[in-house]
Structure 1
Amino acid sequence: MNPSHTGQLGPAYIEARTGEFWRANVALFAAAFSTFALLYCVQPLLPELARVFRVSPTQSSLALSIPTAALGIALLFGGSLSEVLGRKSIMCGSLVASAALTILAAIAPGWELFLIARALAGFALSGLPAVAMAYVSEEFHPGASGLAMGLYIGGTGIGGMTGRLIAGFLTDAFSWRWALGGIGAIALCLSILFLALLPRSRHFTPHEPSARDLLATAKSHLRDRGLIRLYVMGFVLMGANVSLFNYVAFRLVDPPYRLSQSEVGLIYLVYLFGVASSPWAGNLAAKRGSRTVLWILVAIMLGGVIVTLANPLWLVLAGFSVISFGFFGAHTVASAWIGRRAETGKALAASLYLFFYYAGASILGTATGKAWSSEGWLGVAAAIIVVLAIGLAVSVRMRRMPEMSEAAAQ
């Protein structure tokens, strides 16, 4: 008999397509939705923030770059803290605190206080992404973890898309302050759903905090060439995606398009292609292998960037649809690969991946502002083509890399 069903040889795992599987995924979907709606709702508002606070496009990008930087740094500690306090409690606290801080950002009277509130919200969000990845790798049956990770990342796509859409429409109808406040209120409600539906951890064993053990585990991860390449992929993928979506808003409000805030927000409907690609890529990687699938998805993303160089609006939208498909699929494959590659300290391994992931968003998301200011969209696209070409070269090299480290495979 299968011990995962009987529990005779240990606690049961969450099996694919069971009632518990769907309850857990609804909870994780709600958490992913909230996290990314809270983080990215400011992206279509960058031109409006630049106008209201009288800052440059590069300075306005700090509304996203600062919280992503805070999130990336804090992730190194959030995952480790969950090793002591447990997965579910850390994730729930993260949701409530980040939602409250987003509401505070909505009433901030000045640019500096607004950025402080955004930074604190990014810090608070650190209790969810890496911990959720660790929860999936620990609690779901190996045969179900790829689909679960794809559904979770699909939730991040819908959350990011919906947060941007709501922000655009509420800004046009009322103001950007109402937009942020409304998204914060929605996230508070979803945190209650998360708390009620997520099954308790059954395969988690708390560990006493130890800086020495944490450092030793981090060193072992950073010595693994496979993990390092996955960290590079996280930096490249997220840095490219955020840079492109940051500055397309400025492109679309300028001539010849002259779109409104709500119309600019509609471009994020292309995230639906990413939502579709996430579970598809997770299943395909489970069947064909991550190393076979990853480089193809990076190449698709690169092709989408080239298409956006065209001027017709429908081609710009088509290019971003392709970018979204490639990005979410590649991120799903890389995220699931982290859990299989790291034989110990899975939460820390995921935290390191997400540290580089958000470092890419913060560093490239702001740095490409200079390319926009000097060369417009051509400069942004050229910079990201170079970045993705590096990512493609790394992912092609990973075709010869085993799915697991030697220690994990034994």
Structure 2
Amino acid sequence: MVRRLPVSPRAACIEYAIRDVVVPATALERQGHEILKLNIGDPLAYPGLPTPMHMVEAFQQALADQRNGYSPSYGLDETREAIAADETRKGWHCTRDDVYVTTGVSEALQIIFAAFLNDGEKLLTPGPHYPPYMAYPQLFGGQTIEYRLRQDSDWSIDFDDVEAKMDDSVRLLVLINPNNPTGNVAGPEEVDRLLDIASRWPLCTILADEIYDGLDFTGRHVSCASRSDGVPVITLNGVSKNYYAPGWRVGYMAWHDPDGRMVDVRDGAERLLRSRLCASTPAQLGYLAGLTSDNNWMDAYRDGLLRRRDLCVERIGGIEGIEVEAPGGSFYMFVRLTDPHWAADDKKFVLDLLHEEHVLLVHGSGFSPEYGSGHFRLVFLPDTDVLNEAFDRIDRFLQHHRG
């Protein structure tokens, strides 16, 4: 009898709802079914939102010029300079030395958690939230605690809940703005209030995930670092969402440390960065072209997304059994299941809908069992024909199961 090798508990308990639901969808595709995919935030998975050609050409030119070697571990100097200039335009003094280029924001998170968290120390993150904020900290001995976003108030931050959960063991207080999965945008007053809370805990740093900051439909988004004159803030961003190039896997973290509190932890992060070599060199040069070129093309992309968002809100408003608040940013909406049968088991709703109507969504409990249950996340990147067909199928599914 073959003896199976044991898996480590840290790996066995990892879940990533956004991609986990792809497994049964792939099985259906192999049977010949066409799936309408509204599950993953990849603009390149849908027609009409290509990576801009001037960025693609810069990537290609880097390949042609044989710029395929390792870059410095913290990123190419010219790319770091351009990122710093972009962050400075958002309202705070950022230098090249404050910027570290990573293999997507996912790697930045792992480096930050490894540098900050000791056994039993805490990360306080919004609930619902992007799944790696729950999955990664435990790999480094940390613990994730969720603070509540108020679904009865457009998913705004419940500051009383934040304050109740802060203590001396909280090392990182996370702000995802615009939020994934809800699309809520925290304005300057909310950002200032979160900074005020963090200021009372000298060992706490704000981790500001602003990867969707170019997809703000409200005009209210502000850089968290730009509002802080004392609290340390690490800003996360990159090429994936605002520049429509997720497969390039280039992100960054920009460290704002007005009082020099992060010297030691920053040294640890730099050691980790050097040990893992570097992010993709040609992809950094493609991103550089995006950062240093005219960005007027973004307006047309954003306007198209806004039209799709409004279509989704209108269609959802006409379907019995679901409801939603219009998101202020990103390209997601977090839809509430108002039918008690499905609200009690959002994952069953997603899987039954997939098998019966071949529409792929993500169950809300995958973003937080406590604060996301009874919902599903929908991506409004597909074109209007696909969205309308998906809503027709969702409506038919709900009607069938009511009957």
Structure 3
Amino acid sequence: MKRTILTVLLVLIAGGALVFAAGGGQQAGGGQQAGADNLQKSLALDVSGVKSTDGQPLMPPLSPKQVPPRPADPNALPEEDALRWYDQEYAGWNAGAKINPINSPANGSIGKHVIVIVHGDHPWTTAYMNGARKAAQALGMTIDLWSPNWDVNVQNQMIDQAINARPDAIGVIPINAESAVQQFRKINQAGIPAFGTNTLTTAEAMRYMVTWTGPDDWGQMRKLARHLADTMGKKGGIAYITHNPGGSPYFARMMGPRTELKTYAPDIKTLDFQSPGFDAPASKQVVADWITRFGRDLNAIFLADDSAQAIGAVDAIKEAGRTDILIVAAGNSKAGMDLIASGDLLAITYQTAEGDGAACVKAMADFFNGKSLPELGYLAQDIIIKDNVAGFQPPQW
């Protein structure tokens, strides 16, 4: 009865819909086909043909990243020096030996039960969970997906509930870096393999994880910044609407492009940056103020979000009668891809939400199958423009 209560847990998803994720797995180690037979069957599973909603491969190989040596004191470097942000961009790389490392059972993924705790309710998160479910099914695993709806105290409670449920592995999208250390330490000390996903934490938190999977947000922003710079002729003025301050996407989606442009296109000047959140009217007001304040010196806008922020920015530019301001954005929602197709956005990043959820589950399966895992594994990068947007339809969210 206790197992049933813990695994039939309310999950809140976008739009206020209520979904119950019923776990069909057993307590850690129970209900599995034991030994080499299960391992061989698990290794024989072919997931290469499994697709996400947009027709892209759901579980392609993850990408490596070249990691430079760490400066002696990153904080002593100028703000627009890329190595100033070393501990944010390369969190987990060269962090030191794993603490209390948990060895793989090497007995196969089939029959394993896992729990993934996301950060909060959002259409992106719904797509992430859909990808995780697809991957679990393809890999012969059962999965429970829980959402604390952006409340770190609720997420901490869910960590405790997940540990008590004794799954074979636990994945977490931490709400903030400070809580992540305690969360992953607690899972690790309970003897349960812990997996980080989507949002980077700190090097200390990474030491308690088996591995981390997710987007290379910094790399994507650099790639997007270069595309924007080329279109601008490597000169002009740019302003930024940021992600929520404090989290890893805030630094990646502002300092990633700014540090890249410092070396790739030093004649492009940063005019301003603002953090109005993910609200279209608030973003519209910020952009309208910029148009009044900077006039023709405002040539481009870099957005952390291609949905609400993009809608607000486009509305402000149209109402001002400006046709010369370029907009790029992180993410590829339906709103963003529609704006790409209409020519209102220059470019957005391909950041597969379903592939993000699937990558975490695939890493768990690889662990159960005894495969060697990197410190971190990154989703593939791509830029979506008007010429290729059709190849990424229909949108995942």
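Nothing in this text is a laboratory measurement; each read-out follows from the coordinates by a stated rule. It should be emphasised that the depicted structure is a prediction, and the values quoted were computed from it without experimental measurement. Cβ atoms are built from the backbone, for glycine too; each structure is taken alone.
Could you tell me which structure in 1, 2, 3 was used to calculate mean count of other Cβ atoms within 10 Å over residues 212-219 as 18.2?
Numbers: 1: 13.9; 2: 18.2; 3: 25.0.
Checking each candidate, the match is 2.
Quick check: 3.0 is what I get for distance in nm of label points 7 Å out along Cα→Cβ at positions 92 and 380, calculated from one of 1, 2, 3. Which structure matches? Don't skip to the end; give the middle numbers.
On the way: 1: 4.1; 2: 3.0; 3: 2.0.
It traces back to 2.
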